[in-house]
1. For which of the structures I, II, III does the calculation of Cα extents along the principal axes in Å return 82, 20, 10?
2. Assign the value 3.2, calculated as distance in nm of label points 7 Å out along Cα→Cβ at positions 3 and 35, to the correct structure from I, II, III.
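Values quoted throughout were computed directly from the atomic coordinates according to the rules given, and no laboratory measurement underlies them. None of these values were measured; they are calculated from a predicted model. Cβ atoms are built from the backbone, for glycine too; each structure is taken alone.
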Structure I
Amino acid sequence: MIFLVAALLLLGVLVGAAAHTPLHFLIPAAALIAVWLLVFTVRERTKER
């Protein structure tokens, strides 16, 4: 239960910080994170075979 509370608190802090970040910084940062997650997913799926 403590883990869930900590995760929700961290999510709230991150969303709050993103709400005050300028769009010209937020959009490239979000794209970079999306690409990183895509690369991670592809690497994990190809490692199984």
Structure II
Amino acid sequence: MTKKYISSEDYRQMLVRDGDRRFQEWHSQYLHYQKQYLNQQLKERKVN
């Protein structure tokens, strides 16, 4: 099996896309936890 040559620009674009994907995963999780936290705070204020 021969290895396909990837130009530095193609490699850079792959890294950028992977970075964007990882950031979106992290950001989605962050927003989910933030929403949970805010809902918890709201419930605690209603109890008090």
Structure III
Amino acid sequence: MHRTLAAALTALTAAALAAGVALGLVAALDATPEQPNVPLVTFDRSGE
């Protein structure tokens, strides 16, 4: 019974840790500011 309890607690801890890391990663990605969508090079097409 002791090994079963230890295995269950280990699995529960691993699942909680994985969920926490996933939520932390999503929060970190949401916290970064959006980058402006400005092109580095533009071409003048008025001569066509």
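1. On the way: I: 41, 37, 5; II: 67, 22, 6; III: 82, 20, 10.
It traces back to III.
2. Values: I: 3.2; II: 4.3; III: 5.2.
Clearly, the read-out refers to I.
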